[in-house]
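Asker: Alright, structures below, take your time with them.
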Structure I
Amino acid sequence: MTYFGLSGNDVRGGARKLLGGAETAEALQVADEVLVLVFARSVWSRLAEPGDRIAGVVINELGAVRVLDELVAGTSSSGLLSLMGDGAREELAASGRDGRRQPATADYLGAACERWRPRLISAEALRACDTAALLAASILVPELDGWPARVNDLGDHSPIALWSRGRVPSALLGASLSMVGSRASTGYGEHATVELASGVAARGLAVVSGGAYGIDGTAHRSALFSHGSTVAVLAGGIDRLYPSGHVSLFDRILADGLIVSEMPPGFSPTRWRFLQRNRIIAALGNATLVCEAGSRSGSLNTAGHAASMGRPLGAVPGPITSASSAGCHKLLREYDAVCVTTVDEAVELAGIAPASGVVPMHDAISGHLLRVTDALRPRKSQTLAEIAAATGLSPGDTRTAVAELELMGRARCDEEGWRSIASRAR
């Protein structure tokens, strides 16, 4: 039997790779129809750009397998439209420039099909499965366990599938806080993020962010330093770890957290995908906290998605003289964001009852320790001079930091220099 122009063996084999390999699929007792569904959703993640509302409506109405079958068979847009019920047709209605909804037409659906069909390349779909297997990656779909149900609040804009890499898939399912902010962060913003991210991670919440420079990276590092979970949501494929300057950070996230993306392997991050990625960051968290943002920061886009879903939104106030906090102040003033200044307030924002008593805020954690921790590698020793150059710290501060990390059991010195010690197993 063939599916989507491919042999059944190719489709089932590809799907097994996406679920973690043949042994995993067999252990899960995955039926053939489920394997076909998984493969179909992986193909759809190639065809439709993130947030494609039309794809969401059609797939929700007819199912990923049937719509893909019709698309491969060359079914006309009018034929596809005839398969849909009145409710789905209403959902397909487009908004005109005057804001009024227009009836869905075959031409309207046809334009979407014209976007999707050029990406219907079976060899590339199978190659994505092979790449996922090489990366020890897997795919999450709404119909199977492991899917983060919170993203369903995005409605027709929900992701068709999520590609994931990492050793802590449960990080997507428990309580979490999305923490975002400017790439061009200040010392104040980084300090606030270190305190809040390390604190909420110590309380058991996963920290969700975008893996970018500035506040995002600081949030991820702080969660990892606290032996907590963190999730990085990427704008490109899971084989395109971007930005490249965070390669060592991404390695640590893969070891102690999770990296996810809507895009399959091979797809590059683009400005459009960065903006759409923000809605996933907002949807994965119980709440969203903007730690530092200027008036034009992309993190305000994430805040907008959180607000549109009715999720709690918080902002960290900054100096009134700082343009780097103008975006946070705008959220507080105009969007009813909650003012967050302590770990208890951040945890409360996420809907978790504050812990009784005072929980210390990671006494030993500091910006210097985070920088050095991020620079150290488990399999390659580095001299103090190399570490200082990588972190931008003075030789004296570098020496103090590695000594503290050695006392904490996080680093060790050998004949060639310093290297990291893996964090404790979960």
Structure II
Amino acid sequence: MSINHSKLILGFDGWTLGSHHYQRLVQSLKDSGYRIKLIHFGSYGHDIRQQTSEFLGPLEVCDISHYKGKSVREILLEEQPKAVVFLSTQSFLHQAVNRYCQALKIPTLHLFHGFVTVQAVETSQPNKYRFWPQSKLVSQRAFKNLTKIFPIYLKSLIETKADILSWLYFFRDVVSKIFGLFQKVASPNCSTTFCAVYGLSDVTYAHNTYRIPIHNIKVVGNPDFIKFRLSDELILSCVSPCSSKTKIIYIDDGSPTCGLTFASQNDFLNFLVKTKLKLAEQGYELLVKLHPSQAQFDTAQELIRLGVLLSTDASFTSDLLDCRAAITGPSSAAVIPASLGLTLLLAQYDQFEGQKYGIVYRDYPRSLYLRNLMELKRLLNQETKPDVNRMKMWVQQYLYPLPAEDMPKRVVEIIDQMVHKHERPCAE
């Protein structure tokens, strides 16, 4: 099938670090007669790259600077996309794009890039707020926000004739970002035409937070199965405890890079080194799976220097098969060891003291709260044989639909539905 300009799908993101979420859609979109291009705002300071236009794998990627000063509205009118896909919508830049899309009658899709309800999103503070790290992030971003991001967003409010409520939400969100306040209901400017979530438990969250109609929220499956090469045959393959295994994996939830939980990157490193030493005292060896956001720091190199073993995306599943259990914060990636049937040790020790967890992990039959690191061996030794039927029920509740390999096709079906329902030229 020939692909033409009129079948373009645009993605918008702050940087290229999440480009793999778009890359996995390329072939399925192509099979359905579409092409996709990612436009990112990296040159605003998030991700400054040598080229303004490039290919990352099969994905065409352009920095906003590639358009030589054109506004978001002008870019949308030039590209004439059939639909726009976001990985998140709560940033002001994405809200600005979303407002222009609404004004130009372009359908939009919020494609979740993680399993949100692994976090305690029903509470007022799902993650531990740290004042000084948050203050540092705010001060670092202040110039960029004041000179680039806020003007674009405020211009979008003016040009799209925003009502007073949108302005009030802007001021609320600025205060929330400064003080790390968690808002259970997002600005109306975050609401998209459709939403695609990993699992059934995220449907209610998406509806309550973004006001998207339930019938427009679709469960597409967990693409981390694809990313980490976890086949359906491996689901619950580790459900029987194996006391001879001596490796414990720690799964980073990304909080150190967001000014949450840890006071600094050094605080995070010290936490991991302490965890390594305490595990060694109990006869276990630590393996660490870092969050992708750690790529902007030298965390991996520093951990290697400190003698800490690292797991990569390519080795993650095979590493897990060799582990006794997984220690985790509220990380979406910890769904992978849970899918295998491994014990999840939900961190509540040291910096994670008092950490809350979402329904996905609270419901998991092999979740144990780890409040004292020196109690780890005792917890594992006292663990009773899991109820296989309960494990299978958890799989059905939180991992379906399967197979995960069909996730890109499910997303493209949503895009196709949006395009045909809203097919019309952009307004001038």
Structure III
Amino acid sequence: MQNFKKLNQSLLTEVSFEDSLQLFAVCAQIVKTDLTQTKNILDLPQSEIVNYIGEYVYHNQMQWFNLHIPKIAQVFLREIFFFFMEMKNEIDDEHSYGMEVLNLLQELLFTHTNYKSSEYMASKNIVNLFKDIVEDASDKVLYDGACGLGTIAQSLGAKKNILRDINARTLGLAETLFSFTEQDVSFALQNTLQNDEQSHQVDIVICTPPFGVRVSEILVEHNAYLKQFFIKARIPSSGSDSLWIQQALYQLNDTGKAYLVLSTGWLFRGGYDALLREQLIERDLVESVILLPAGMWNSMNIETCVLILNKSKQMKGIRMLDARGFGQRKAARLTFTTDDSAQIKCLMLGLKEDETISKLVSIQEVKEKNYSLHCAEYFTAAINIEEVDLQHELQILKDVQQQYHKAQERFNALVKTTTRTENT
């Protein structure tokens, strides 16, 4: 790992982090595809290694890959290939090699903070949390309409993954990363909110949509996923969170569950968001709300929440969990450990009790709060009021007054003495 980090640091002197990740992924995949043929690469001139990568990308229809990257970084290509060849030689099992490569590339993603754009953002904190709170997915079909690089889906290991994203480069790299896992996955490049995609009737939907996306009502108003609720209000340009929620529910089968990471504003905003919340609560689809601490994403210090929806909900009420105090901060960076996420799972399932941060709230209570789902509405902080001894405090006041009068007398005497001295 240390050698890989050094290699990455050297590469970053020539290309961006996003470009280095592309190059590592493609070179590692080339080695995985044919180790014997790849060994001959080391004897080629730098320019021919660049051409070899270009031909591989062309034959595998990897249009997302930027062919200028190997040209700019050609002095490092032999070292990169040699690193992955050594790894492949040490690991006989092809699947194990793939998982080791994936772990290396994910670690780069999780530790990087200075992104040129948000398309490659990933969070180990969120991945750790989802691995604990999402049920066993090994026999489930999973859908993600804003998958990014697919790091959450990779960690959950579903029987089948249906992944969508709007960015071609991001989706292409996600597909390459998934090739190391050998998981069953289908990708599609699309604007999920605008595309009127049919329901896949999946078991699990996960979604960490981009924050603050603006939407145009005219481009989405006739989509099938909006017909579940028939909200009688105009869709505002700021209504993307509510659209993602409806799209997630539309993709589920009758017993499915959805897990969405949203800005906390959706929990209490009025207008269109409030009308959707009312319907979700009246239909008893909301299973849990988890408030997360700021900094769950490496490059953003904002508070978010996890909204869990369940079409076959068993428990009565909604589990509210205020997890803003979880995690450890060091140099303004939050580390959310597997222990933190395990504790959240226990609280969420009611296996552990802590009424200061976790509470099962009745539907009636939520109605009385005007359908607000913000956890802070349902926890009352204890206020410690210290009893005051009035006699004692009055005595202190008298003592201070006496000290003041004595000081005043000394001051007046000093003024008189000074005046006499000046007159003489």
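Asker: One of I, II, III was used to compute Rg/Rh (Cα atoms, Kirkwood Rh), and the result was 0.97. Which label is that?
Answerer: II
Asker: Let me ask something else. Between structures I, II, III, where is mean count of other Cβ atoms within 10 Å over residues 38-45 highest?
Answerer: That would be structure I.
Asker: For structures I, II, III, calculate distance in nm of label points 7 Å out along Cα→Cβ at positions 126 and 302 and state which one comes out highest.
Answerer: Comparing I, II, III by distance in nm of label points 7 Å out along Cα→Cβ at positions 126 and 302, the maximum is at I.
Asker: A further question follows. For which of I, II, III does distance in nm of label points 7 Å out along Cα→Cβ at positions 310 and 398, calculated from the coordinates, equal 5.3?
Answerer: I
Values quoted throughout were computed directly from the atomic coordinates according to the rules given, and no laboratory measurement underlies them. Fair warning: this is a prediction, and the values are worked out from it, not measured in the lab. Cβ atoms are built from the backbone, for glycine too; each structure is taken alone.
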